[in-house]
1. Supply the structure label, taken from P, Q, corresponding to relative contact order in percent (Cα under 8 Å, 6 or more apart) with the calculated value 26.
2. With helix-only ellipticity at 222 nm (-39500 (n - 2.57) for each DSSP H run of 4 or more, over all residues; to 500) derived from the coordinates and found to be -26000, which of P, Q does the value describe?
3. By the measure Cα Rg over 2.2 N^0.38 Å, tell me the structure among P, Q with the highest figure.
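Readers should treat all values here as calculations from the given coordinates under stated rules, not as data from a laboratory. None of the values given here were measured: they were computed from a predicted structure.
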Structure P
Amino acid sequence: MSRLFPVCAVALLALALAVPAAAETKVAVIDVQRVVTESDPGKEALKKLNEMRDAKVEQGRGLREELEALKDRLSKQRFTLAEDKVDELSREIEDKGIALKRFEDDAMRSLNDEREKILAGLEQRIMPIISQLGTEQGFTLIFNKFQSGLVYADDAVDITDEVIRRFNLAP
């Protein structure tokens, strides 16, 4: 083992001398979340998502109000209604509760699907801008600032503002 170390060290030194020095690595980061929230296309997409969410919330509120009205009616009329009417109203309350739960699940799924679709569309439009910027400025690597496992990056390597500027100007 002691003879192997000098042989390995000489081999590594020879290999290091034989391989030309690597070109300078130029790294940048981009805060994609900021691009989405601060760019004009991103703001437009978020506005659309918020409008969809608000419409679903309003629709859900209407269903909840119907359910509460039925519960209130049962509570107030429980002792004045015939047993079969109480049972019928109870079933209606249960059915409305199930319908409300289904609506909420469907609305959540629908909003998530639409969010994914919109974000994928934005990403498709942003990637050429990032690639062009990387080529123009000679970056070797561009990281998504908060989704790459990166824990620190100097603000000097953050190109988010330039990506937002170009994204706003893109057709």
Structure Q
Amino acid sequence: METVKIRFPRLRQGKEIIVIARYDTGDKWLRAHLNEINKTYTHQCYTATFILCRKVLENLIIHHILKKKYPDRSRQHREKYLDFSKNRYLDFERILTNFRNSSNDFLPEKDLAERICDFAEGFKEKANDMTHSLYHVATKKEMDEKNFQQILDLVATLEKSLNPQ
């Protein structure tokens, strides 16, 4: 058996973190994931960054949009994001379908809801491909083309419309 040596570049301590993901939130778990996204991007771990972005986006859509728009009061509302047979959240593909099919409920922000779905769809497809394929390693260009911060800004705008101050 042949031994393969993999060389890793030495990471400098104190390297300035490149911020590609900001979201104003009091949720410590969301903040932790956003920090992790920024760190993986800074250290050129683009596949990890991509998958973490998908995870954050999925959770924002569930917890910051769907659960706020459709509170737990009725089963019909909860079916938009919960799989009762498995006692867990629906798969991201089903969540996006339900979100898109409910875009009329978000008037006057219907176009905003649909735009979020369009952007999220790209993350869902690419992240699934990266997760399930040995041969797809994300590049900086792929990550940058998704403009994750723009999606976060759209989600924040929609979330604020659900909670007028």
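1. On the way: P: 49; Q: 26.
Here the read-out was taken from Q.
2. Answer for the origin of the read-out: P.
3. Working: P: 1.94; Q: 1.16.
Structure P gives the largest value of Cα Rg over 2.2 N^0.38 Å among P, Q.
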